[in-house]
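Below are structures written as structure tokens.
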Structure 1
Amino acid sequence: MIDFVLNKELEGYANEFGFSKAYFVNIIKGDSFNEIIKMVNKSSDKLIIVKGDYRINSEILKIKKINILLNPETNAKKDSLHYRNSGLNQVSCKLAAKNKIAIGISFSNILEKVKERSELIGRIMQNVKLCNKYKVKMILGSFARNKYELRGAKDLEAFGRVLGIYKLNNENIFKEKEFTDIEILK
């Protein structure tokens, strides 16, 4: 299993935590959808991870160059009485499956959200059910900024099983082609 980290120094901890490799992910901020499109078009041989936003998730999933949509459940509106606003729905999951875009879950995001943690995990579980139903690949990584946010490979796999992810595809994202650099567009 591989992991993704947000600090270059944490790549060396991969073997200690049971990962075959840890990849450093660079965060690039984009304020609007048009800026995200410009950044995606600039990078050709990079693994592109776009941080989810409930307002533009469906538009992001239409872009075939994007490889991973990270945390689509964040910044979601207040939940309705009858369903959770988790950032994904059946239409967006069909788009993700069609365009081969994986849905990413950041464990450090769960660690950060102390007050809304139960609501966040509920939204993630709903997204996992949708992804399983529509056969969308899912990726679970620590996305740690410091060594205290790192978790072991077996711990992340166990947490994934609790969420409903029975087959993590962290390695499968690299089978299509080898990426020289990884960027997160925020």
Structure 2
Amino acid sequence: MNKKRNAANTFAKECIATALFKLMKEKKYEDITITDIAKTAGVSRVTYYRNFNSKDDIITHYLDELGYQLHQETKHLNPIEDTYACVFSLFRYWRRYSDVLLCLYEARLGYMLLDHLNQPISRFAVTTREKYEACYYVGSMHNILLEWIKGGAKETPEEMADIICNLLRKSIPSQAIEIRQHISLQD
């Protein structure tokens, strides 16, 4: 019985999220009502409120689900050793959901994607420097990803991975100089 209920809740959440993004293509985000979402999703308001407290909760849940799927697809990759493959996978993945990202951008909710992308930083960044470095890379990727989506995602994921990897290579020499200077100061 519990598995059936979980499957029903999962299905209801998917229907509600799909309905919200469908409505976001037709109306302003602030003009979308809970009744609109429930009606479009084919669920009752009770079902809506059993699963979500607000429209923002729907988006947060949906981004969490997408993030989980992306993680499952890329967890075998090491971001340091497999940088190109990681970046390629990221752009290939988000291209599939470009309509969702475009809806967020057009509704001025891009910050929700950034918040979602920033979540792992507090779990993995131990030092202050690691935190700032992670924020630098995540913020850059967020801006590039949204710019790519706004432009119609014309470049292929391969081209985007090349662009990002070239940008990363350009930043490495300055970091290497900084490390060399730090080492020479200690001598």
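Where a number appears in this text, it was derived from the coordinates with a stated rule and is not lab data. Model, not experiment: these values are computed from the prediction. Cβ atoms are built from the backbone, for glycine too; each structure is taken alone.
A value of -27000 was derived for helix-only ellipticity at 222 nm (-39500 (n - 2.57) for each DSSP H run of 4 or more, over all residues; to 500); which structure in 1, 2 was it taken from? Don't skip to the end; give the middle numbers.
Details: 1: -9000; 2: -27000.
Derived from 2, not from the others.
Work out which structure the value 3.9 belongs to, where distance in nm of label points 7 Å out along Cα→Cβ at positions 89 and 153 was derived from one of 1, 2.
1
Which of the displayed structures (1, 2) returns the greatest value of distance in nm of label points 7 Å out along Cα→Cβ at positions 9 and 41 on calculation?
Details: 1: 3.9; 2: 1.3.
Looking at the calculated values, the largest one is 1.
For P(r) over Cα pairs in 10 Å bins from 0, in percent, the calculated result is 8, 29, 30, 20, 8, 3, 1, 0, so let me know which of 1, 2 that is. Please list the in-between numbers first.
Details: 1: 9, 39, 39, 11, 0; 2: 8, 29, 30, 20, 8, 3, 1, 0.
Derived from the structure labelled 2.
Identify the structure, out of 1, 2, from whose coordinates relative contact order in percent (Cα under 8 Å, 6 or more apart) was calculated to give 20. Kindly include the intermediate steps, with their values, before the conclusion.
On the way: 1: 30; 2: 20.
Among 1, 2, the structure yielding 20 for relative contact order in percent (Cα under 8 Å, 6 or more apart) is 2.
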